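Where a number appears in this text, it was derived from the coordinates with a stated rule and is not lab data. These figures come from a predicted structure and were not determined experimentally. Cβ atoms are built from the backbone, for glycine too; each structure is taken alone.
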Structure I
Amino acid sequence: MQRYFLNISYDGTNYHGWQIQENANTVQTEVEKALSTILRTPTPVHGSGRTDTGVHAIEQVAHLDVNLNFPLEDLPFKLNGVLPDDIVINNARAVKPEAHARFDAIRRSYQYKIHQKRNPFKGGQSYFYSRVVDVEKMNEATELLIGEQDFQSFSKVKTEVNNFICTIEKAEWISENDSLTFHVTANRFLRGMIRALVGTLLEVGIGRMTKDEFSEIIKGKDRRLAGRAVPPEGLYLSAVKYPEEIYLD
């Protein structure tokens with residue numbers, strides 16, 4: 001058997017997240033169903049991480065083990081022929097047998113998209129937030145996130161992790177026309193972390209919270225101190241990075 005990485009994009013609007021669940025349709029369910037149809041055998045995949053209900057992916061990565069009887073470059077084409085239109089396989093790459101989509105990822109990047117004027121074409125793709133915000137103040141607070149820190153204040157309370165330490169390499173708000181996008185890259189993320197960060201930083205943006213108060217929330221290590229979690233439709237898994245040496249091509 002050869003191990004492959006699939007690079008996958010999807011609109012999460014119609015799915016209960018990435019991970020397979022009983023009595024709910026998920027992206028992983030659809031991908032495995034398509035693989036089983038093409039390969040004519042049950043074929044499980046293992047994703048780089050879960051995305052919640054309604055969350056999208058520009059780049060999700062999943063690995064699978066299979067013996068192909070056709071060229072690898074044909075696999076994305078064949079899968080896209082049977083997958084729903086809101087899930088796309090971008091490419092497939094051969095990797096070393098021990099390569100793991102989740103455990104070998106060295107960094108992940110997310111985006112959170114906000115539109116501030118009503119737009120009929122952005123429903124389900126971006127969060128509508130009409131209040132005027134000070135992006136400069138938001139970015140000043142965002143600078144406090146950089147580095148290795150305990151982010152328990154922004155994690156869902158019920159979560160199975162050994163610690164809340166993450167190293168954020170990049171975090172920035174970018175404003176363009178009537179849109180705001182929060183870009184963040186880290187070695188790992190906690191459940192609900194980005195949506196809680198965005199909700200809290202918006203409090204800074206509208207003047208309800210100061211930079212110093214935001215700093216105290218980080219230090220407080222208590223989810224009750226932070227702001228609300230914003231809705232899932234604005235969140236995108238945008239990139240997953242791996243060491244180049246795991247690839248065989």
Structure II
Amino acid sequence: MTLSRKTLLLVAGVVFALTAISRIPAALLYSAFKPANSTLIVHGLQGPWSEGTLSGISLNGRPVAQALRWRLQPLQLLLGRVGVQLSGGGQIATIDGGIAGGLGGLRLSTFRFAGGIKSLAAAAGYSFVPVDGRAGGEFEKLIVKKGRLDYAEGGLDLKSLAWTLARDPLLLGDFRADITTAPDAITAVITSPAGPLEASGFAKLLPDQSYDVDILVKPKPGSSEMLLNYLKTLGAPDPQGFYHLRQRGKLT
């Protein structure tokens with residue numbers, strides 16, 4: 001099959017146009033389309049909009065991300081979403097994975113993050129949290145619609161979690177939440193891989209945004225006196241020595 005000269009010129013023109021569009025500087029597009037009075041500010045954009053780097057992102061004047069590289073995911077445009085592959089990070093957290101946004105909400109895919117608990121809490125707007133340690137997670141898929149968590153498949157880890165309101169930090173250990181989604185609820189199964197506490201239980205988020213948390217904890221043999229005294233503030237243990245952490249409510 002022989003293509004006509006007109007067809008070849010048309011194909012060449014389309015390729016040239018797409019190439020030219022893909023090379024438009026990201027900083028130029030950001031300046032042109034940034035919403036007025038936006039509280040989300042992107043700093044240090046370098047490279048074309050299809051692939052480049054940025055030095056940081058701030059929200060309401062606080063840094064939420066640093067030193068990131070992005071690459072546009074063109075196939076997401078066919079689904080009505082703008083998607084990018086993100087990687088990098090700084091003192092706040094390291095990030096690696098896909099993120100897409102559109103009329104269907106926000107989606108994460110094959111997404112991993114890790115960082116200090118206090119740094120992550122500060123980025124989320126919490127200036128003080130009574131715990132310290134490391135936090136991380138990996139999600140095959142996570143979907144947020146209209147500001148609500150709609151779907152999640154993955155896991156969260158807390159490493160070397162410590163309660164910091166005591167005179168000396170109280171080590172609580174490592175904890176894991178394996179998260180799955182079913183039609184009736186998003187469920188996180190809680191375990192404690194290492195540390196002075198034995199923990200098991202679940203946390204469920206229902207479609208109507210009500211939640212149910214039921215976790216059992218008890219000290220392992222040889223736990224410190226400080227930990228034993230702290231657990232006593234939770235109430236009386238059951239005959240097996242477990243303290244029950246139970247809470248129900250509804251997200252606003």
Have a look at I, II and say which one yields 2.3 for distance in nm of label points 7 Å out along Cα→Cβ at positions 4 and 100, as calculated. I
Out of I, II, choose the structure whose coordinates give relative contact order in percent (Cα under 8 Å, 6 or more apart) equal to 8 when calculated. II
Computed 18.8, 57 for Rg and Dmax of the Cα atoms in Å, for residues 44-147 alone - originating structure among I, II: I
Which of I, II leads on Kirkwood radius over Cα pairs in Å, largest value: II
